[in-house]
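Nothing in this text is a laboratory measurement; each read-out follows from the coordinates by a stated rule. Quantities reported herein were computed from a predicted structural model and do not represent experimental measurements. Cβ atoms are built from the backbone, for glycine too; each structure is taken alone.
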Structure 1
Amino acid sequence: MKKRSFAVTLAAGLIVAAQAAWAQPVQERTIRWGHLQNKDHPVSAGANKFGQVVEQKSGGKIKFREFPSSSLGSESQQQSALQGGTQEMMSASTTTLVGIVKEFGVFDFPFLLANEQEADALFDGPIGKRLLDRLPEHGLVGLAYWENGFRNVTNSKRPITRPEDLDGLKIRVMQNPVYLETFKTVGANPVPMAFGELFTALETKTVDAQENPYSIILGNKFNEVQKYLSITRHSYNAFIVLMSKNFWDKLSPAEKQIMQEAAAEARTYERQVARAAASKDLEALKAKGMLVNELSPAETARMRTLLKPVSDKFAASYDPAFMRDFYAEMDRIRKK
């Protein structure tokens, strides 16, 4: 009887200890969140939504500070700051993570996704989670994928109506091997460059062209230094919400849950804002004088065929088991 009583007491004590651990008081903390975009970009709206949810759920103890417009440095600089524990959070293109987990490059394969629904299924599904699970070993924690959108080409030379029109164009791209190979394959001259340097480079004709979603083109006033906008939709780009693992490991279980819930709630909000803004941003760019054309279905098909070897080349260098699962998941998504 005494043994049973001791066991019951021990079990009760463990439950109380577990509950006490979970119920650790939320501490006074400040989250510094950096990104490259201006305050009128959807990612800023999403970041502030995250901050509002966190402050509300923490009873005001966890404060949020946004640092937009590359004010904390380039994406690579901010990523290093997160890994070093000197910055808490950032939202960055998934493209910037290829240097530490190369399989993130699958998201950059040209003409991979047909629409936003396919994108949501891929990023929020098992492939997206599998890649997030590889980040902690590199000092990062991935909380959610948000929308940047389909990328389109702008330039100061001519409309892009066929792949040959890209021949010889000096086009700024992110420092990413898939993007570099994509534009080399169609005859362009891709130039890796930090985003914060891009407007000046376009203005001074250091580069002729760039490629980004409408919101970034408009928000950064690239229409002032670029005449042509060609709707190519050659790649879908997502933002990833990253937290420093150093900071994450200091959080209590309750605080971690707050962060995860806020990131998920803000993900839904940011995607809604981004998608509502896309068509308005395109019309605004037209109204500001950009000459807009859309790649025809036939020329899109030609470009997709020309660029298939790029996807095949990188797929061959990635983990074979991962690629088998990736292609199986893409088949499932496309059959929905």
Structure 2
Amino acid sequence: MGLLINTAFGLYCPQADVYLDPWKPVNKAIISHGHADHARWGSASYLCTPSAAPVIKYRLGDINLETLPFGEEKWINGVSFSFHPAGHILGSAQIRVSYKGEIVVFSGDYKMVNDGFSESFESVKCHTFITESTFGLPIYHWSDQKMVFNEIEEWCSNNKKNGHLSILYAYSLGKAQRILQGLSENAGPFYTHSTIEAVLKIMRNQGILLKNTLQVNENLSRTDLLNGIIIAPPAAQNTNWLKKFEPIRHGVVSGWMALRGARRRRNADKGFVLSDHADWEGLNDAIAMTGAENIFVTHGYTDILSRWLQDKGLNAQPLETNFEGDEIL
């Protein structure tokens, strides 16, 4: 990978003695975003974007954290590092590494669609591009997000008419905020699980404008909840927390809902296909836009996407990582 090498601790830049999204504690870590498989505890120092920093500090505790705004450069031993929007979640970044004319871009997780909340994806020209492949199969093709939100609202409305509470399961960082902002005000009121409300509070404190929410508590009656929508993390499903709300209709919001059988495995009444990762077309478009000669494919369908790119004449190969992804399967 030129400037970067793969190690037991993660991607490493020897010239700058810096790691990108390391999965073990290191001296200097540059972090693409706050999901747990990319931002891990234990490193001596961290660098991330300003909009990602509050949640990362909340999750990792009292850490030595520096921020670098999008597009600005930080020089470490002659190597230039800069962040560029990845469009994945709020504050998520691609990491551009440049040294003596050579440019490598580590994309982290990304999506091409502008969700109206996260900073929009920005293509960065480079010689080497390290891309995710979470949904790196042609079967993954995302519908227009407005259509998905309309589908969610119609489903919730029908549930209410039939006396059923509507619960949407979504990851607490990223997907939950996207759902909240994507649904119309008329679909509310919006109720949240405590883990989601905690993240929303952090974002509000950093000046992010979000729709009003109310954390589910014992003072709320079932009638109150029936009039709105509950947003909860996947871990809340099948817990005692839910029993007092029955009868319930369970909706799972994830790109994996495009996969036959995924809804059944999640014991969901309804699956909504909405992802914070790029679909097949998005991955191919993002790769082409970089103009990179070398493509390294990480977490996901690495072998399949690599072979596809090779057949198109690109120098592509899989890259083993410990990144796990944040979607619900």
1, 2: which one has mean count of other Cβ atoms within 10 Å over residues 212-219, as calculated, at 23.5?
1
Which structure, out of 1, 2, was helix-only ellipticity at 222 nm (-39500 (n - 2.57) for each DSSP H run of 4 or more, over all residues; to 500) calculated from, if the result is -6500?
2
Entry that produces 1.4 once distance in nm of label points 7 Å out along Cα→Cβ at positions 140 and 268 is calculated, selected from 1, 2
2
Of structures 1, 2, which gives 0.15 when FRET efficiency 1/(1 + (r/R0)^6) of positions 44 and 244 (r between Cβ atoms, R0 = 35 Å, to 0.05) is computed from the coordinates?
2
When distance in nm of label points 7 Å out along Cα→Cβ at positions 68 and 100 is calculated for each of the structures 1, 2, which structure yields the highest value?
1
By the measure mean count of other Cβ atoms within 10 Å over residues 156-163, tell me the structure among 1, 2 with the highest figure.
1
Between structures 1, 2, where is relative contact order in percent (Cα under 8 Å, 6 or more apart) highest?
1
